[in-house]
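The following blocks contain the structures, represented as structure tokens.
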Structure I
Amino acid sequence: MPRLLIDLSDSLIAEELTALIHQAAYLHLLDLKALRAAMQRANGHHKLAVLEQAIEAWLDGSAGTRSRGETAFRRALTALGLPRPLTNMKARGIEVDFHWPDRQLIVEIDGPNHNRPPTRVTDRSRDDELAAAGWTILRAPTYELALEKLRTEVDRNIP
């Protein structure tokens, strides 16, 4: 597992690696001590900082990205030079897809399962709770629309 994660650090973003670390830990395949030792021995790998980011995010409670849309969104944020959000971590005790605590901003990418009535009720309840605490929640069915909403929000709030 350590060698696989090191090799993948050359092509995956931190949030994708975090998802793999999360799954490996769930399956009892992760030995963090062995992973860090392997990282110290890994010559020629120049993106170990990405793997270190993934480890730290996982230790802080992130599950990494959970869908292609989430991964595409994170890659697009990086390409646009936008600040890195916390990914699949809790805001006020509620796990959200992406959030920037300093801006109290949340982005949720809602796949098809969010069209089911019970899920819509849960989403609305969560959004109401977070909004009451001062958070802005942007929901979109695709990562492209999420980026568009994020750009609009950022443009509107730049002094």
Structure II
Amino acid sequence: MDLTDWMFTLYPYAKSLHIMAVLSWMAGLFYLPRLFVYHVEQAEKVPESLSIFVTMEHKLHRFIMRPAMMATWGAGLFMAATPGLVDWGSVWPWSKALAVIGMTWFHYWLLMRQRDFAAGKNRFTGRRYRLMNEVPTLLMVVIVISVIFKF
């Protein structure tokens, strides 16, 4: 069995892993900014809640979002490298790639905000976090349309 045959054999497994990882990563990308909103707005009212929010944010990022992002990238790169699956002359793989890079940037932006909260240095409002919560939605729309319509 040559490498191409091996990759085609593993493709359904990679695709399944990719879908599950994307779902988990997206859940975190939607939920962490919402936690930040609650953190900003509720921590002032209930000072004892600060450590609870910091712990929840840290665990969400470290144990769900980071592994899911890594699995998403790993399985996605495997599928992209499988010969004959992607028409690199089309626009869609490039628009998807740019949106995934944007999603990854957003992931790391959230990580920096999570670290700011842990250090007591948050500088954004709940409104700002609500607005930033729309970023993954917009990127998801680009990704799904790119993959389904394959322009």
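Every read-out reported here was derived from the displayed coordinates using simple, explicitly stated rules and does not represent laboratory data. Because the structure is a prediction, the values reported are computed rather than measured. Cβ atoms are built from the backbone, for glycine too; each structure is taken alone.
Thinking of I, II, which structure, once Rg and Dmax of the Cα atoms in Å, for residues 62-117 alone is computed, gives back 11.6, 36?
Values: I: 11.6, 36; II: 13.9, 46.
It must be structure I, since only it matches.
Out of I, II, which structure matches -26500 when helix-only ellipticity at 222 nm (-39500 (n - 2.57) for each DSSP H run of 4 or more, over all residues; to 500) is calculated?
Numbers: I: -16500; II: -26500.
Going through each structure in turn, the value belongs to II.
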Relative contact order in percent (Cα under 8 Å, 6 or more apart), calculated, reads 18; among I, II the input was structure I
Of the structures labelled I, II, which one yields 6.2 when mean projected area of the Cα convex hull in nm², for residues 22-109 alone is computed from its coordinates?
II
Answer label among I, II for the case where mean count of other Cβ atoms within 10 Å over residues 6-13, calculated from the coordinates, equals 12.8:
II
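Taking distance in nm of label points 7 Å out along Cα→Cβ at positions 46 and 86 as the criterion, which structure among I, II has the greatest value?
Values: I: 3.3; II: 4.5.
Evaluating distance in nm of label points 7 Å out along Cα→Cβ at positions 46 and 86 on every structure, the highest lands on II.
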Candidates I, II; Rg/Rh (Cα atoms, Kirkwood Rh) computed = 1.08; producing structure is II
